[in-house]
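Readers should treat all values here as calculations from the given coordinates under stated rules, not as data from a laboratory. Small disclaimer: the values here were computed from a predicted structure and weren't measured. Cβ atoms are built from the backbone, for glycine too; each structure is taken alone.
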Structure 1
Amino acid sequence: MRWSIAVLAAVLALSACGGKSSSLPDGTKSVKLDPSKFTTEIDNPYWPIKPGNHWVYSEVEDGEPQRVDVTALEKTKTLGGVTARVVHDRVTRKGQVLEDTYDWYAQDSDGNVWYLGENTKEFDNGKVSTEGSWAYGVDGAQAGVVVPADPKQGLEYREEYYAGHAEDAAEVLNTTSQVQVPYGRFKDAVLTRNFSSLEPTVEEMKLYAKNVGPVMELLVSGGAGRTELLSFDR
């Protein structure tokens with residue numbers, strides 16, 4: 001709870017410091033990616049994604065405990081001419097699969113990690129939903145950035161854009177946060193505010209630790225949820 005209050009205070013203090021970078025995608029504006037400037041060798045220090053990497057998270061959503069397994073695969077997928085690394089994301093509760101997703105990431109020559117889409121399935125009482133699935137270059141969907149190469153306080157950027165389905169964005173609040181999760185304690189983590197125009201009452205905070213990636217997520221508006229890194233196998 002103390003951590004949550006500190007994060008909310010940071011949001012209020014930084015609300016007037018927002019900024020944009022012309023090198024990062026913004027809003028709904030179309031961005032044409034040059035495939036020659038992208039690689040599947042993702043070594044951004046705030047989220048290095050290498051085949052075989054496996055992150056395990058504990059997640060509590062509205063009081064319900066869940067497990068999240070994120071695995072970087074050897075597989076790649078080409079979207080709009082850009083070859084992306086495939087990352088498998090599976091959410092389970094008591095051994096039952098709630099969500100099964102394949103995400104696609106690539107890194108540009110500047111070191112920004114781009115998100116090029118996802119193939120997602122959500123399971124609920126025997127029903128399967130693919131709402132939220134999208135792919136760069138299909139039906140007007142646009143890629144976005146999930147981890148900037150040079151995160152700075154106030155930096156704003158689009159994470160994804162598929163009108164009416166996926167419209168996430170983020171703002172860097174600071175790059176000097178401390179965070180402790182079951183996997184360990186980290187200094188100089190990047191703290192972001194994550195939001196979506198599709199869910200204006202929902203807001204999340206995320207923390208990225210160097211040489212590890214995402215270590216914590218906290219839902220601070222629109223519900224109650226907390227995700228913490230349990231283990232990381234390189």
Structure 2
Amino acid sequence: MLVHFIPAVCIWSINPYQGCAHRCVYCIAGSQGESVPWHDANTLLPALREGLAQVPAEAELFIGGMVDAYPPVEAELGLTRMIVQELVAQRRPFCLNTKSDLVCREIDLLLGYPGHCDVCLSLCTLDEVALACIEPGAPSAAVRLAAVRQLCDAGIEVIIDSAPWIPGISNIEALLAVRPSGVPIQFAPLEIPHPAGAMMLCGRRYMQQEIDDAYQQERSHFSGIDYITWKDPLPRG
């Protein structure tokens with residue numbers, strides 16, 4: 001579905017694609033796979049307008065809330081760009097969620113709509129070896145950081161979304177050291193789809209309670225930094 005409400009997090013999401021070629025192994029949405037568009041260029045806008053008619057005018061829309069809006073094929077198809085153009089034309093508030101530097105292509109559109117749009121660029125670690133293991137289809141950390149700087153230098157509101165935070169893989173001190181001045185950063189812990197179960201990442205076995213405990217320790221250690229937002233773990237039980 002192109003436009004839908006996600007009750008668990010109370011957001012309206014627009015997902016141009018089914019499946020996500022970034023293939024993040026920790027994906028709780030189960031979206032890994034080939035990025036196939038819901039609609040082609042001829043049917044996209046009618047479907048989008050029909051979906052938007054259900055969304056309150058003041059509600060912020062999250063483009064890529066469940067499936068990344070900028071898989072490699074978007075460079076050719078340009079469907080996400082069509083969506084951004086329509087949201088700007090309708091004066092809708094929105095956030096672009098992605099791991100891709102392709103979002104920089106939209107700087108011209110975003111500059112014309114200040115205060116009503118921002119970019120949330122995901123980066124959970126600077127360890128390129130770890131990234132290749134857990135996000136095998138996504139751009140490198142270096143590429144993503146360059147995109148953050150380009151957006152920031154252009155005057156676009158951008159935030160680094162360091163989620164999921166993963167013990168032994170995410171290094172908060174290192175991420176803060178490379179964060180461009182003025183760019184906020186947010187953290188949220190890795191969520192295992194079945195909290196009572198386990199997840200294997202980069203040869204290490206993780207349990208949810210272990211993750212939550214380590215996350216709260218890091219949160220306490222770096223507390224009081226005004227440009228950091230800490231998201232609470234999901235309710236357990």
Structure 3
Amino acid sequence: MAASPALAVIGHNSQNAEPTPFEVSRDRIEEIYGEAKHWLTGEPITSQEEADAVSKLLDMIGEEIKTAEQRRRDENKPFDEGKAEVQARYGKLIGETKSVTGRAILVRDACRKALTPWREKVEAERQAAAEAARKAAADAKSDADFAFDVTRSDDIEGRERAEELAAQAKAAEAAAKKASKQTATGLRAVTRAEVTDYRAFLRWIAENRPEALRGMLDTFAQTLCAQRVRGVSGLAFHDERVAR
């Protein structure tokens with residue numbers, strides 16, 4: 001490690017213009033960063049003097065981190081307050097949370113609730129009509145096929161009647177296809193998931209989607225560590241010492 005005389009006077013600012021709080025923190029941290037490069041070269045500490053110098057750097061940068069964090073909060077405060085005020089105003093209109101339901105959401109949900117039974121009734125009628133059309137088409141085709149089977153090829157009137165029935169069957173089939181393609185206006189299919197057995201669901205995730213659990217488990221492991229919970233299966237706790 002190489003010593004530097006700048007450590008004793010670090011923080012001197014010769015700028016004439018009044019700096020902003022951010023610029024003060026930036027300059028201070030840059031000065032400490034520059035000084036740290038003189039001491040932290042990758043070589044081990046070999047003397048008390050070096051240890052004292054690095055300890056001083058650690059204290060100084062710790063104070064600057066706390067100061068910069070406070071300055072960041074102070075600078076963010078007007079924006080946070082402004083954002084909160086905007087959120088509150090719009091929340092009364094379009095909020096959709098556990099604590100706030102905006103007027104527009106109330107109207108939308110009430111409209112949906114009122115319309116859903118009617119639209120379900122219309123859809124049921126549509127499906128019934130489509131089924132009736134499919135049955136009519138099948139019956140018409142059956143009649144046409146039967147007419148061809150029971151008439152001779154030299155029976156002109158019989159064949160004409162069979163051809164008429166075949167044309168009617170074709171038209172009925174087209175109508176049935178059209179009816180089956182129609183959809184009820186304003187209804188959409190949705191799928192909602194409900195956990196009915198948390199243990200079974202967790203086992204399924206562990207067996208089929210283990211990567212989805214890793215981040216959550218890592219975070220919860222740190223929570224248990226902070227709460228000083230020990231003796232947890234599959235979890236190891238490592239006691240380490242770090243400089244303060």
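Out of 1, 2, 3, which structure matches -8500 when helix-only ellipticity at 222 nm (-39500 (n - 2.57) for each DSSP H run of 4 or more, over all residues; to 500) is calculated? Structure of origin is 2.
Among the shown structures 1, 2, 3, from which was the value 11.2 of mean count of other Cβ atoms within 10 Å over residues 96-103 calculated? Going through each structure in turn, the value belongs to 3.
From 1, 2, 3, which structure was relative contact order in percent (Cα under 8 Å, 6 or more apart) = 15 calculated on? Here the read-out was taken from 2.
For which of the structures 1, 2, 3 does the calculation of Rg/Rh (Cα atoms, Kirkwood Rh), for residues 88-191 alone return 1.03?
Values: 1: 1.03; 2: 0.98; 3: 1.43.
The read-out comes from structure 1.
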